[in-house]
Structure P
Amino acid sequence: MIAEVDYPVQAAEEMLPVVATPAPRYSLPQRLRSGYHAFWYWLGEGLEWSRGLYRERPVGQLTHLSGSQQARIAVLRRQFDVRFEQHCAALTTLKSYDYLDILDQAWTAWGQPRPVGGVVHDVGASNFWYARALHAFFLPSALTGIEVEGHRIYYNGYSRHDYAQGYVHNLPQTEFVIADYAQYAQPADTIVAWYPFVTPAPVLAWRMPLAFLAPQALLARVAMNLNPSGVFVMVNQGREEADVAAGLCRQAGLRCESSCELRVTLRRRRIPPVVSWWRRL
């Protein structure tokens, strides 16, 4: 029997290749938009504004669903023993079932048992509204959502951090951390990234400065943090974006085990998501 060696994150950093990348060139409109977003980013992070924990009013029961949506949600409820509507508002509930459906469809397509237990990181968690979906699917021993812009202020005066604290409330061993994942040196058994930024347009659309478009550094950190037998799960918007992200993953020292494009999901999308899973080389 061969014992598996669990390399520390620092040792993993020394084992991975260093990839030199040229400095990106952005147009003048892109730089102007980025500067505007940077002002608000640094203002929010500097203020660290908070109104306290934000709790959504549970919808209780979803309405106005199609027959196919009702049927699929009923399957997810039974399979994962979840009732998101008892904890979340209507839109958050539907989106949570949608994310759970995406993960379940992908693993079913691959014919693989889902990776349960262990430490799970979610990269770029926003306000971590889908924490319950990840908890239901991965059954983690610890779940951490990491978001670089944790103090963004919403229209109602609550911050992204306030919302996140409400979404993780009463979820065991679950936390929300404000940090740049590229600098977050903590080991994990499973790392998940929903629509990571790999091109400029989505960064600006989400009102972020282009300084945070650093997919090489982000994916290198994923490879460093991932335990030797761990799994990296990535969801991209369409095949074109997925191909760009896949090339960056390979440069970072990750190996694709499988991927699939989901044409039918609970919520309609103009561009179908592409889900892939990776391991360290």
Structure Q
Amino acid sequence: MREFGDFTSEYTDYSTAAIAILPVPYDGTSTWIKGADKGPEALLDASFNLEFYDIETGTEVYKKGIATLAPVTEDSSPEAMSAEVEKAMDNILADGKFPVLIGGEHSVSIGAFRAVAKKYDDLSIIQFDAHSDMRDEYEGSSHNHACVMARALELTDSVTQVGIRSSDTSELKNINPSRIFHAYKIKEQQGWEKEVSAQLKKNVYITIDLDVLDPAYLPSTGTPEPDGLSYRDLLRTIGLIAKEHNIVGLDVVELCPNPASKASDFLAAKLIYQILSLVFNK
């Protein structure tokens, strides 16, 4: 598996890098389109076509150092995979790196949540997603991709959901109406990004299921939903959060690559690079 970005070795050495990329090619609980286990490799391949200069921030964030770690390959169960992700994230955080986890389907985020919750007090977890993912259990597992945000609620009471446009009635007991920003509502509302940022605590972990984006922007995902956010909606909101809070980590999940079109792969890679540019532009 490639490293993130076509950078010289000076900027990919883990010992000096500020940023650590952790690939988790896991697709054990997806329920529709399979292939998210191919997501990390496709994203890393696409990242070799990134320009290093970020126009919006006027920075070259790669100079902070971006190291790519060996992938987490445990796939015997979602619970075992989550435990291995948690261990890897513990190590990254202990080394003082900014973690970026790339999936894989959304269950890979559970271990990351647990690691950052141990490291940081005053923590919010913000989810950008088409689906609320608040089931207590699904298909016999509490670590299914449909349960990921229910697991987040076990770690912090500050869970905010943005871009949601699909839920099951069984999830409603876990959803806080004041902390969910449905896509159909925010499309008609001015200034919703400020409302989102205002309810977050000092430290913020961001989890991005790429199906938060409308399929017109990113069709290559395991459970596409119509009427999603635009790339600009997503980046603008994260930019505001970066200005007002301490972003402590990030994951980007549910890329399900299509060999006939690399556009979604590149979007995912550029999204990560632009978010890093925002986080480190302080």
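What follows draws every value from the coordinates through simple rules; no lab data is involved. Quantities reported herein were computed from a predicted structural model and do not represent experimental measurements. Cβ atoms are built from the backbone, for glycine too; each structure is taken alone.
Kindly point out which one of P, Q the value -9000 was derived from, the read-out being helix-only ellipticity at 222 nm (-39500 (n - 2.57) for each DSSP H run of 4 or more, over all residues; to 500). Please list the in-between numbers first.
Values: P: -12000; Q: -9000.
Label of the source structure: Q.
Determine which structure produced the value 21, 14, 9 for semi-axes √(5λ) of the Cα gyration tensor in Å, for residues 197-252 alone, calculated from the coordinates; the candidates are P, Q. If you can, show how the numbers build up before the last one.
Working: P: 21, 14, 9; Q: 24, 12, 8.
So the calculation was done on P.
Here P(r) over Cα pairs in 10 Å bins from 0, in percent has been calculated and equals 7, 32, 41, 18, 2, 0, so which of P, Q was it run on? Intermediate results must be reported in sequence, preceding the final value.
Numbers: P: 6, 27, 36, 24, 6, 0; Q: 7, 32, 41, 18, 2, 0.
Here the read-out was taken from Q.
From P, Q, which structure was distance in nm of label points 7 Å out along Cα→Cβ at positions 101 and 141 = 3.4 calculated on? Present the calculation step by step, with values, prior to reporting the outcome.
Working: P: 3.4; Q: 1.4.
For distance in nm of label points 7 Å out along Cα→Cβ at positions 101 and 141, the value 3.4 is produced by structure P.
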